[in-house]
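Listed after this line are the structures, all set down as structure tokens.
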Structure P
Amino acid sequence: DKEVDQLNSGEKGMIIVNQTPFYGESGGQVGDKGEIISGEFKFDVSDVQKKLGDLFVHYGKVKSGSVKLNQNVEMKINVSRRDNIRAYHSATHLLHESLRRVLGEHVTQKGSLVEPERLRFDFSHMKPVSSEEINKIETYVNSMVEKKSEVKTRLMTPKEAVENGALALFGEKYGEEVRVLSMGNEESKYFSTELCGGTHVRNTEDIGKFKIISQSSIAAGVRRVEALRDKQLEGYLKNKEKLSGLSAQKDEELINELSEKIIKFGKKPNLDNQDQKGLIKDLSRQLELLSVKSILDDKSKNIIKDETINGVKIRLQKVYDLPSKDLRKLVDKGKKELNEGIVVVFASKDEKVGLAVGVTEKLTNKYDAVKFAKLGSEIIGGKGGGGRKDFAQAGGQDKSKI
């Protein structure tokens, strides 16, 4: 970057003027956008930053004409954008006080971002905020909005401000004189009083309906909430309702599909659960049990061979189209039926092979299920295997080697 005497059409640059209505980014509030114009000259301001204390730098691009040093210009901020930012900044103050009242006075601001589309607020708190607590916080904020009280701005020394109960906001640097923002009517007292150099609404009514839409942990002992207000909140809720409708439609289609498959097995679908998600889970489980039973009842898919080797009863079993997660049950069943012996079960589905080995308790001093599983895994194109002496599992890829 270098200092120039003139900016011409199409050039990006920075403009500094002797006075400006634009707000420079600070205290979590983003900078204003707008235009700088003079005759044919038009400069789109995309950002404003504060440098060296009180130096406001306007970043942007020349759309038409040119401008020279010492030329008079007209400054126009994007008013609707500024109004949204002001409302979100005031909402941040109400949110801060509400958090302290609901969660406790240990809550202090650790950071914030105030934009025209949303607000983000970071604060000290050791655990997630419960749904009940969020409802209480939102109720506090919205009750102050509904009271339609005037926002008061006063200039004081930092000491006077603290004596008046003001909270200093994170990231702000304060001089000999500070702005004190008070808002929210509560029994002839202000609900919130804070030091702040940002832009704010004139009346809490201008904030509109407020709602927290997310919370997360960003560091040890630091929580983050994001919130929306007014028109952005309306749009968010409408979109959420639309997506919820689409989701419900898809859920209904899945419920019908699962029910049809269960009926094909000659059974009646269990439709007792009133919750759609819960019903899908129940039907999926019912279908899975029926499917496994069908496979195990089919002698062409469930092949069992019992024999005795060196005086030890062995059950060798292979099952087609069965997921590996069902192997444990088959091993336990086999061990129970043999009473004393070794059970080896292979299951294959979707080009994957699962192997499980069970050794009854009295034989574990002679035989190790883990060793059998590792050997079997090598044969079917797998690696390793793990478990205990009485039960072990492994996997592979080559079902032709079973």
Structure Q
Amino acid sequence: MRWIPRSRIAQSLLAVVLLFAAWQAGHLGWRYWQFETLFRGDRIVENFRSMPSFFNSVAMHNSGEVMPWPVAPQVLPTSFKFVGKEYALQDWITSTGTTGLMVVADGKVAFEQYYQDNTAQTEAISWSLGKSFVSSLVGFALADGSIKSLRDPVSQYVPALKGGGYEGVSIQDVLEMSSGIDFDEDYANPDAGINQLGQRIFLGQTTNDWVAQRKRAKAPGTEHHYISIDTQVLGMVLEAATGKGLAHYMQDKLWSQIGAEGDARWLTDAHGAVLAFAGLNARLRDYARFGQLYLDGGRNLRGVQVLPEAWVRESVKPRTPYLQPGRLVEEGSPKLGYAYQWWIPKSEEGEFMAIGVYGQFIYVNPKRRVVIAKNTAYVDYNTDGSRMEYQSIEAFRAIAKALKP
């Protein structure tokens, strides 16, 4: 056997270590660049339909019967009013960066159009719109006994939450974004908690451990303070309570039951934790199916009861005074209320909405039996995102009234 000097072995090992370090540094640099350019104007549209290429992900397969939508085309209104000014509907579609718009009236597709190279097969990122899907899973877990009561503390199911701000906080308070946890959701602030979390995920660091360490700022159940990590905690509770991964549980309970056309994906961090607060990717038609499920009291397109009707009703009814819509005025409109991970406009028509950052929407109008799903890549969200959201509500209302006077 040929003898190799130790010095040469050491040099070879050092070279390997240096190469690995260089690769790792380059990889981290690439990941950081992806994070920094995720919402950039020249990349945002492509990024929003390609998120599983940036993150690890886990699939939910459309393993059940596909339930096609009946189609009955209708003409949308040409304009709508917002804070006293009239806007052309087509201008709103264009200016908000729409990539897909679907309108369902009386369970039939009245309008479906895709933009900026999205198609009916595009799996678009939900962002916070996916929180409403997580809410439905809590309803399933209550129904099957995995969760005993909404008043149970989240730390009863997830021991890792003991010792932090979430210890003793009820599932119900977390559902209603009233946990009292100290967290900043301001996307425009680079130092905000939501941006720290996003950076950690992109750089391959843990999500759930970091969330569990957050501190409490106020008593839970006293004030609505919207923070995405509350939904991440719900995901942790669901996995612990059901003994299943979030995607697996959702595939069994929801995705295989609503007639989904396509597979969907939950993004995960590098350690396999599902990003329950913002990581769902699905087709526009399947987002609309979820809205229709809630419009129909938890029944799918075949009329089969999938989600308990009582849960659907409870999910979209603000429970306490600090959750009611219209408490303040925002962007010239009554401020939205909140229920179990659903937004509630001030309305006589029972409207409720799932909303995701940068313009993702599921709008449900029970009185007029209209569901609208919209995917968007609104590049100016950090400048006037709230205004865009309230303007969009008025566009949805105008569409619903025109189709169902």
Structure R
Amino acid sequence: MKRKIFKFFLSILTGIILYFSFPPFSHWYFAFIGFIPLFLSFDNNLFLNFIKGWVSGIVFYGLSLFWLKNVAEWWYLILALYLGFYWGIFSFLLTSLPSKGRVFAGMCIWFFIEIIMANSFSGFPWLLLGLSQWKNHIFLPISAIFGIYGISMVIILSNLTLFYGLRKGHTVSFILSCFFLFSILLYSHIYSPQMKKISSVNLLIIQENIPSDKKIEPASILNSYYLTTQKILKNKKAELVVWPESTYPDLIKEKILKKIKRLSKRYRCGIIFGSLIKENSDIFNSAIFVKGEKIEIYKKIHLVPYGEFVPGRRFRIIRKIYSEVGGNLPDLKPGNRYLLFKFKNFKISAPICFENIFPELIRKFNMKGANLFIVITNDSWFGKSAGPYQHFAHNIFRAVETGKY
């Protein structure tokens, strides 16, 4: 009995160790050994191995996503249960294989599981294993060729090699694994594309300290950004001004746009900011680019489930539960154009909020010709938590993957 309890403790320990390898702690080296306690807990019972993997995942996501409690209360644990389920599947599949085939097969299993997790039910690739390496300049270049999923593969391969490869009878797996890791590192450092400087632009980025938990009139929020920007531009020149998502957290009005146009023309600068727009009966979360009289609008493509729309809204029971928990039923519509803002020699992509966590979406902007990415977001509702740090780390990977700033 004590032995079984100890093995479950080992699976919990994996979740805790990996939690500290991610932002804001960013002890990236923990990720290369973090799964070993879980592997030590495995036995011949596949179902129990599934449960141990699931428990490990629940602990990891429960700790790492604790910041969601600010908006979802303890309901966020449902997400932890769901994401942890993938760890259970990995554990089940891994231990169903012969011992000698687990090193490379396990790496492939993890790769496909992350792909599925990142795309199923709207997708949530927020804490892919590779994200833990955002400060690791040795392994970071791998993502330029193989993406963040490639770094996840390297991490899980390292764990599997240390646990299985050093055992008697696994010499070939160990040698092949070491050769594979060395080859990927060498290839990535030699052939990873370098960022090319297209041009230069004098940016002014304004982020007011406005708490999201207080009721403040949209016009007052916008005015705060307007006055701060005006004050700075009187003394310093900027070609492009960037305000965040929800600069005007309501449907944009014509008089508001005229006000921003006047500021743009007076100081001869472009202004990018976030607001809501309405077309016919549809409402979109949007990034708006103003340059003099010119206006361009990008409509957010990948919406936040339960934050900007409610999956299963057509079912009465879901509407009732969400109305009681969330207080309202968000019903924003997704855009469908990968629009780029043209400014000087730049083609600017302005992903909104968590769109930057989706490599495939950013890649599509890149293929359209984007040579500068400006992510506008409002992370104030995260509070003082790990959320903003985890969110920011994705920008490092998108920059390396695309070779663009």
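Bear in mind that the values in this text are calculations on the coordinates, not laboratory data. Computed from a predicted structure; not experimentally measured. Cβ atoms are built from the backbone, for glycine too; each structure is taken alone.
A value of 3.9 was computed for distance in nm of label points 7 Å out along Cα→Cβ at positions 296 and 328; which of P, Q, R is the source structure? Source structure for this number: Q. The maximum of distance in nm of label points 7 Å out along Cα→Cβ at positions 48 and 344 over structures P, Q, R, that is, the highest value, falls on P. Largest in Kirkwood radius over Cα pairs in Å among the labelled structures P, Q, R is structure P.
Can you tell which of P, Q, R yields 14.2 when mean count of other Cβ atoms within 10 Å over residues 88-95 is derived from it? Answer for the origin of the read-out: Q. Comparing relative contact order in percent (Cα under 8 Å, 6 or more apart) across structures P, Q, R, the highest figure is found for Q. Here FRET efficiency 1/(1 + (r/R0)^6) of positions 176 and 376 (r between Cβ atoms, R0 = 41 Å, to 0.05) is compared for structures P, Q, R. The highest value is that of Q.
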